[in-house]
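The structures considered in this document are given below.
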Structure 1
Amino acid sequence: MPDVSALPGWAWRRLGRGGRVALGLALVALIAGLAVAIPAIDDGKRGQRAKARIREARAQTAEAARLRRVQRPHRASMTAGATVAAARTAVQGRITQDVRARQASGELSTPPQVRSTTCRPVPGAEAARLRAAGVDHLRCLAVTSENASVAIGYEFIAATSPATGGMVWCKTTALPGEKFNAASPADVAIDPGCYRP
């Protein structure tokens, strides 16, 4: 018997003509089987990818609808002719009540329970123009925890009109985080009604 490197040649020579034909036919059958099986496997993978894309699209549509519900405008009124500071205090209190109600209903996660809400004017020329026209645009944080340097909680935008007594607020869909004035609104556009008290 030959060494391992010479074994295939030795086996081929030991086969008779019928064995060689049978081996040749077996190789042709194997190649034909692979030619049929590989596209079928590839078609199966394509089908799985298409189903995964459909599931992903449905999940994204459902998430966008949920985010629009979470971000919907909430309106309230206060005494017309209030000061800017009083209007800001009023909207902060309403946002705190709103977050507590959402936490109780399960719409927002707990714990920790919201402690208070802090609102600051939105910077920029457009916000300054609106303030001059009597509308105060605010970025607010419903604080769930804080220390000397960081406050964490749920972000909102708000607008008040002290002269008319109108106020509106909308939760943004950014995850709770720190430095809320630097945060940007999330994937789903904020309803324009969130800017008009």
Structure 2
Amino acid sequence: MSQQNTAVKDQMAEVFGFQVPTSNYYLHRGHAWAVVESDNQVRVGLDDFSQKILGPAEELRLPEVGKVYYQDHLCLAVFRQGRKASFEAPVDGVIEAINPKVRQNPRLIHDDPYGEGWLFLVKPNNLRRNLENLFSGEANATWINEESHRLLNLMDTTAGVTLPDGGTVVDDVFGHYPELGWKPLVQEFFLQNLTKRGFLPVAKRQK
């Protein structure tokens, strides 16, 4: 992790127990994050909201170096107890590097989502337009607050769980409340764009 990114890790808000970056990090509606590096690269990872819902991953499938991915298209997947959760790319670009630490220890994504748990580096090719479609700054916290209320409503109606005033969401929501269902959680919070469009786009290899 670069020195710049390490410095911004502390600039976080807490929303119902979720850590939310409020500077330098852009958030995608599918709960991936993107940080623009100084050397024309974008670092990508998954946010704390996704990790506290799904719990620690046991396996992961990362994109291949050299492949081109597009914003809102499937680019990676995490696995837990044989269950798969796919995530969408936050920006267009060519995959330039993969974080070897998360390959060796997928749990890093859960334990340090904005730090050592980053996933890959992208050389962007449509960055300005892509960033316009992402949340940033204080809007990150506002959006995660909205997502948290959707989650709390689902937990109430499906599992009969309510939070006391000032309470925080438990880490590993699915592990504590499997009756919420893995697939419904993934489709509701991480594949919203694909669910609306009704198809699963694939990546292309750069020629």
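What follows draws every value from the coordinates through simple rules; no lab data is involved. Computed from a prediction, not measured in an experiment: that's the story for all the values here. Cβ atoms are built from the backbone, for glycine too; each structure is taken alone.
Please state which of the structures 1, 2 yields 0.96 when Rg/Rh (Cα atoms, Kirkwood Rh), for residues 48-151 alone is computed from it.
Working: 1: 1.11; 2: 0.96.
Derived from 2, not from the others.
Supply the structure label, taken from 1, 2, corresponding to volume of the Cα convex hull per residue in Å³ with the calculated value 251. Walk me through the numbers on the way to the answer.
Working: 1: 251; 2: 115.
The read-out comes from structure 1.
For which of the structures 1, 2 does the calculation of distance in nm of label points 7 Å out along Cα→Cβ at positions 32 and 64 return 5.1?
Working: 1: 5.1; 2: 1.7.
It traces back to 1.
Which of the displayed structures (1, 2) returns the greatest value of relative contact order in percent (Cα under 8 Å, 6 or more apart) on calculation? Present the calculation step by step, with values, prior to reporting the outcome.
On the way: 1: 20; 2: 28.
When relative contact order in percent (Cα under 8 Å, 6 or more apart) is computed for each of 1, 2, structure 2 gives the biggest number.
Where is FRET efficiency 1/(1 + (r/R0)^6) of positions 16 and 96 (r between Cβ atoms, R0 = 30 Å, to 0.05) largest, in which of 1, 2?
On the way: 1: 0.00; 2: 0.30.
Result for FRET efficiency 1/(1 + (r/R0)^6) of positions 16 and 96 (r between Cβ atoms, R0 = 30 Å, to 0.05) over 1, 2: largest is 2.
Given a value of -8500 for helix-only ellipticity at 222 nm (-39500 (n - 2.57) for each DSSP H run of 4 or more, over all residues; to 500), calculated from one of 1, 2, which structure does it belong to?
Values: 1: -16500; 2: -8500.
Only one of 1, 2 returns -8500 for helix-only ellipticity at 222 nm (-39500 (n - 2.57) for each DSSP H run of 4 or more, over all residues; to 500), namely 2.
Which structure, out of 1, 2, was distance in nm of label points 7 Å out along Cα→Cβ at positions 120 and 168 derived from, given a value of 3.2?
On the way: 1: 2.4; 2: 3.2.
Checking each candidate, the match is 2.
Can you spot which of 1, 2 the value 2.4 was calculated from, given it is distance in nm of label points 7 Å out along Cα→Cβ at positions 24 and 104? List each step's numbers first, then the result.
Values: 1: 8.7; 2: 2.4.
Label of the source structure: 2.
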